[in-house]
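Next up: some structures, all given as structure tokens.
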Structure P
Amino acid sequence: MGLGRNNVNMKDNTQEYNNACAFRDAAIADGWEHHPTYKLESEDRACSLSKDGWKMMIFTRKLLPKANYYYSVSISIWAPDNLAVQIPDAYNWDKIKNGVNICSECKNNGETFRYGFAGRCCKNCLPKLQEKHEYPGWCD
């Protein structure tokens, strides 16, 4: 399904859009607190969620036919340590919580470390990702 991708703009992929909406609805049903991300946009288009120190943002937008794409879908999740976690294909709270142990680069399960602003990776991938993302001036 590919929900782990952010800012996915699709010409006509109703299934991807529906899957992201189902992910949001399942999180809400599982007790995540939720509210619209922006005052001028409904919660079903831009939703911020939180649970037990975790944060999630889900964008599920249908756009005008004149646009270059019809849907814009994005799901992001941050653990209580403020680092991002991988997005499971379907909402699953246990898989989300285990995301603190998953390297974003090689997908290995184990201890993870921060790179960049909120990246999460294993010790083996850390030097490569720091070099790629933490160049001089990267956080200025």
Structure Q
Amino acid sequence: MLEKIVWMERERISALESRDSVKYFELCNELGIKPEAEELYEFGEAEKNFQKKLGEEFKKRWPTKYEKFLHEVSSSGLDPYDIFSLTDVKKRILRNVMNYRNLWGKNGKVPLNKCSDARIGSAFKRVYENAINKNPDFR
């Protein structure tokens, strides 16, 4: 524990000397140290807040393919756990949103249009569960 604190203090001093405001800000906070370079600290705080806000704005404007997939599923009223229903809709979503053209099987790749309803439904359910795991706030 002490070694980590010593290392962090060295990093903080290095950030101060190199004028790395974000790193300086983060390390001062993590160590609970009152910054000796207020202006650098404040600039780091502003930069960190800007990065956070920019990241949030980016997420709002550019949904991931998994977010698009979940939106398609919810807007089409599909039950992803019913593997036999609405296979054509599931194929369309897999093809257009997830860019699936084939599914892998025992004998290699099989085009979506040659897969059974159960196979399409099972793949769709796996993609849905993966999308939910990547976006736990969706539900």
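A value of -22000 was derived for helix-only ellipticity at 222 nm (-39500 (n - 2.57) for each DSSP H run of 4 or more, over all residues; to 500); which structure in P, Q was it taken from?
Details: P: -6500; Q: -22000.
Attributed to the structure labelled Q.
Figure out for me which of the structures P, Q the number 11, 27, 16, 13, 15, 15, 2 belongs to, where P(r) over Cα pairs in 10 Å bins from 0, in percent was derived from the coordinates.
Numbers: P: 12, 37, 33, 17, 1; Q: 11, 27, 16, 13, 15, 15, 2.
Clearly, the read-out refers to Q.
Rank structures P, Q by distance in nm of label points 7 Å out along Cα→Cβ at positions 55 and 79 and report only the one at the top, that is, the highest.
Working: P: 1.6; Q: 3.9.
With respect to distance in nm of label points 7 Å out along Cα→Cβ at positions 55 and 79, the highest-scoring structure among P, Q is Q.
If distance in nm of label points 7 Å out along Cα→Cβ at positions 15 and 39 computes to 4.1, which of P, Q did it come from?
On the way: P: 4.1; Q: 1.9.
The value was obtained from structure P.
Distance in nm of label points 7 Å out along Cα→Cβ at positions 23 and 103 computed as 4.9: which structure among P, Q?
Q
Can you say which of P, Q returns 0.00 when FRET efficiency 1/(1 + (r/R0)^6) of positions 31 and 111 (r between Cβ atoms, R0 = 30 Å, to 0.05) is computed? Intermediate values should be presented prior to the final figure.
Numbers: P: 0.55; Q: 0.00.
Source structure: Q.
When FRET efficiency 1/(1 + (r/R0)^6) of positions 47 and 119 (r between Cβ atoms, R0 = 30 Å, to 0.05) is computed for each of P, Q, which one produces 0.05? All intermediate terms of the calculation are to be shown ahead of the outcome.
Details: P: 0.80; Q: 0.05.
Only structure Q yields this read-out.
Every number here is computed from the coordinates shown, using simple stated rules; none is lab data. Worth saying up front: this structure is predicted, and the values here are computed from it rather than measured. Cβ atoms are built from the backbone, for glycine too; each structure is taken alone.
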